Structure P
Amino acid sequence: MKILLPVDGSDYTKRMLGYVAAHDELFGTAHEYTVLTVIAPIPAYAAQFLDGQMLAVYYNEQAEEVLRPVRKFADQQHWKVSFVHVHGHAAEAIASLAAELQPDMIVMGTHGHSALANVVLGSVANGVLARCKAPVLLIR
């Protein structure tokens, strides 16, 4: 089974990874995991003053801050993992990669905001649910 794991480095990501590791009957080492982190883009007005190489270095450094501990955790669990990072809007980027990879499941942490907070703040989880055809398991 192919499983997409969007991560952002938050406590919700840690909780989600712990859940996946603790439920060998559902997950385990036999599956292929893709770990994705989405970096918020630098605004266009600021990016125009930076060259492409400098932007690439920035995005790589930001991604590594999130992916480094996940990589270590995945190694400890003996998971077959590939790591991907992109920059953009999180829900759109997750949905885009899911359309490309066609995972059997997406597992992600969620903040669990109230309905009012989701309207005001938006919700990556709601955006993924609206855009993806694959089943999504939300861990709170």
Structure Q
Amino acid sequence: MDGSSALSLVTDSLRAGLPVLLPQFLATLLLLAVGVMCYRMLTPFRERELVAAGNTAGGIVYAGSIVAMAIPLAATLATSTVLLDIVMWGIVALILQLVAFGIAALLLRDLRRMIEDGNVAAALAVVGIQLAIALLNAGAMAG
């Protein structure tokens, strides 16, 4: 295969794939943004303010929560070919992740005070629970 044939194959593939990829990717980004917004409304502390104040524990919990929500969304995006399927399973994935945070908050009594006081160990425990659930969630979504 010569260079122009290979380039033609690549451009044909992009022409066929981009109209499918872009709406699915944008829907997944929107789901992530909605999930982060819901998470911020549900948490007992204000992560963005904690991060702005240099609170490492707040930054760890905030970043870990975003990554934990993105993992099952990525699995849904990777395994689904229909936009509605991605949206529906993405919503399920986000609900499960929000429940995971709720469980972590119940397991770690006085979580708000610990995070606001900069307790990195508590932040890592929360993130560990969230990431474990995210990986299991992603595995289930991937089937």
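Only the coordinates and a few stated rules stand behind these numbers; no lab work does. Just so we're clear, the structure is a prediction, and the values are computed from it rather than from any experiment. Cβ atoms are built from the backbone, for glycine too; each structure is taken alone.
Quick notes
- Structures P, Q were shown, and helix-only ellipticity at 222 nm (-39500 (n - 2.57) for each DSSP H run of 4 or more, over all residues; to 500) at -15000 was computed from P.
- For relative contact order in percent (Cα under 8 Å, 6 or more apart) computed as 35, the structure of P, Q it came from: P
- Comparison across structures P, Q (criterion: distance in nm of label points 7 Å out along Cα→Cβ at positions 39 and 63) gives the highest value for Q.
- In this comparison of P, Q, the computed figure 35, 13, 10 for semi-axes √(5λ) of the Cα gyration tensor in Å, for residues 7-78 alone is attributed to Q.
- Source structure (of P, Q) for P(r) over Cα pairs in 5 Å bins from 0, in percent, computed value 2, 10, 19, 22, 20, 14, 8, 4, 1, 0, 0: P
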